[in-house]
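For reference, the structures are reproduced in the following blocks.
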Structure 1
Amino acid sequence: MAGKDRDVLSSEVVSKKDRTINVVVFILLALGAVIMVFPLIYMVMTSFMTKNQILSGQLRVIPNPWVFGKYAEVLSKGNFVSGVLNTIKVEVPVLLIGGFTSSLAAFAFGKLNFRGKNAIFMALLATIMIPFAVIMIPQYVMFTKMRWTDTLLPLIIPACFGNVSMIFFLRQNLGSVPNDLMDAAKLDGCSYFRTFIQIFFPLMKGAVGTQLTLWFMGIWNDYLAPVIFLRSEASWTLQVVIRSFNAYYAIQSDYALIMAASVIAMLPTVILFFCFQRVIIESVAISGIK
């Protein structure tokens with residue numbers, strides 16, 4: 001009986017210790033979350049403040065009074081709307097064509113057998129380690145000679161040939177699909193393309209949708225490539241337009257307008273992430289299974 005009492009007492013001490021650790025961890029994570037989210041909240045609140053509130057020198061989170069006209073003012077700016085439209089013009093062909101070619105390449109690397117497959121895939125994968133800053137000048141020279149600069153073509157055409165990260169994740173995702181399906185398709189007389197379209201692509205829909213969502217966010221928030229290749233305001237994408245807002249309206253201390261433009265630009269990516277966050281996390285986890 002004494003031994004049993006000691007076991008019960010020790011288990012209670014351990015459980016109490018675990019609860020204490022969980023509480024401490026929760027508090028630390030909550031503080032970290034508040035610290036990370038506060039700039040976002042402050043940006044939204046600043047978009048409703050007056051110029052005097054922002055320049056008062058005091059940290060104010062709640063606007064007093066609330067000013068709602070900045071969002072309508074941002075939308076009335078022609079270059080902001082054209083920036084959104086130009087970004088959509090890049091998004092649509094890249095996601096449709098590039099998503100298809102990426103999934104097709106992932107199928108080839110994941111399920112087909114051909115000479116040099118692993119070497120080609122490793123060489124393709126190695127390009128991820130090359131930062132854009134290394135190749136942006138050669139690309140600019142090449143696109144200038146092709147007379148593509150100041151158009152959306154440098155942002156669309158290369159991406160239509162596929163995304164290396166998407167190819168990698170989809171190939172890893174296909175690792176969980178049995179190879180018996182390939183043998184069954186061969187027995188039925190299916191070509192490789194028909195096998196991909198009718199059998200494997202439907203099985204990849206979840207992973208493809210997740211990767212396209214992440215790719216959408218990357219294109220929507222891309223700044224470096226558009227600011228290099230685009231010169232005229234008519235061809236600017238959204239992030240370049242916001243940069244111009246920051247350069248022009250910061251001189252006038254109209255920070256509320258800049259914040260309102262940033263909030264509008266941020267909304268699509270935030271909504272997409274919250275809608276698909278569970279699927280995104282599951283897809284990334286599954287992609288690591290071989």
Structure 2
Amino acid sequence: MTNDLSRRALLRGVGAAALAAPLAGWLTGCSRTAVPGTAGAGQDLLTTARKQGYLRVGIANEPPYTKVESDGTVTGAEPDVLREVCKRLGIKDVQGIITPYASMIPGLKANRWDVIAAGLFMKQSRCAEVAYSEPVIVSTESFAVKPGNPKNITTVASVLANPQLKIAVLPGGFEDGILKTAKLPDAQFVKVDDGRSGIEALRSGRADAFFLPTLSLTALRAKDTDFDITPAVGDAPRTGSGAAFRPENKAFVDAYNKELAAFKDTPQFAALLSKWGFDAQAAKGVTAAELCKNPG
């Protein structure tokens with residue numbers, strides 16, 4: 001178990017792509033090795049993925065959006081949907097590579113993975129760099145706060161009104177972008193690596209709140225009950241995510257969206273999202289074009 005945890009920690013670094021090939025068998029239930037560059041930007045991604053039998057996917061390890069099981073299986077709401085749609089396209093599996101949010105789009109553009117499926121919420125700057133599928137998840141944002149919310153942190157406006165507050169965020173995450181767009185001073189940011197370290201920053205007093213999707217905080221609270229979760233933040237934009245591809249893979253995205261739409265109409269889609277705590281209806285009628293208008 002110790003060796004597994006050490007390997008997982010290594011894969012969170014910027015060097016994840018270099019380590020992905022020897023450790024791909026550990027990261028997924030699949031025994032194939034993901035070789036960087038096999039599905040290059042200049043190739044037909046659908047043909048290549050069908051031939052090799054998998055897509056390389058950049059993920060976090062942030063339940064319920066993404067999760068790596070103890071046996072290395074990549075799961076979570078987004079990878080599970082990606083896997084099912086890929087099967088419909090004749091692609092047998094997905095192979096996950098753990099990476100920080102800030103490295104996801106650079107890694108995609110550098111061909112370290114073929115797709116991102118990690119709750120990477122849509123906003124203007126990201127949509128200018130990647131081609132998103134239609135939304136799979138539409139979500140809300142909340143703050144993790146100390147019991148009783150003693151500093152009355154409920155909205156982005158309440159954070160801006162108190163220059164003494166320190167807010168923990170995942171660098172490159174959607175919440176980081178919301179606060180930067182709101183022009184929160186740099187001194188009020190506390191950068192953390194993952195959900196657990198965000199809660200620890202709150203617990204230790206380094207941060208007064210931890211800004212994260214409501215469901216992510218709910219998942220964290222299943223193990224740590226010494227913090228409260230605020231209601232959905234009313235002045236945060238409606239957020240949503242789907243699979244993100246390189247713009248040159250438009251033909252693949254078009255084929256993917258066709259199969260995704262068909263999958264959304266099945267009971268299996270609703271059951272899959274419900275398993276992870278999401279409402280399948282929330283993503284219906286919401287488009288990538290709409291969510292890509294989010295500032296940031």
If Cα extents along the principal axes in Å, for residues 189-276 alone is calculated from each of 1, 2, which structure is the one that comes out at 69, 30, 16? 1
Figure out for me which of the structures 1, 2 the number 3.6 belongs to, where distance in nm of label points 7 Å out along Cα→Cβ at positions 85 and 157 was derived from the coordinates. 2
Of structures 1, 2, which gives 1, 6, 13, 17, 19, 17, 13, 9, 5, 2, 0, 0 when P(r) over Cα pairs in 5 Å bins from 0, in percent is computed from the coordinates? 2
Computing relative contact order in percent (Cα under 8 Å, 6 or more apart) for each of 1, 2, which one ends up highest? 1
Where does the value -11000 come from, among 1, 2, when helix-only ellipticity at 222 nm (-39500 (n - 2.57) for each DSSP H run of 4 or more, over all residues; to 500) is the thing being computed? 2
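Values in this text are rule-based calculations from the coordinates and carry no lab data. As the structure is a prediction and not an experimental result, all values here were calculated from the model. Cβ atoms are built from the backbone, for glycine too; each structure is taken alone.
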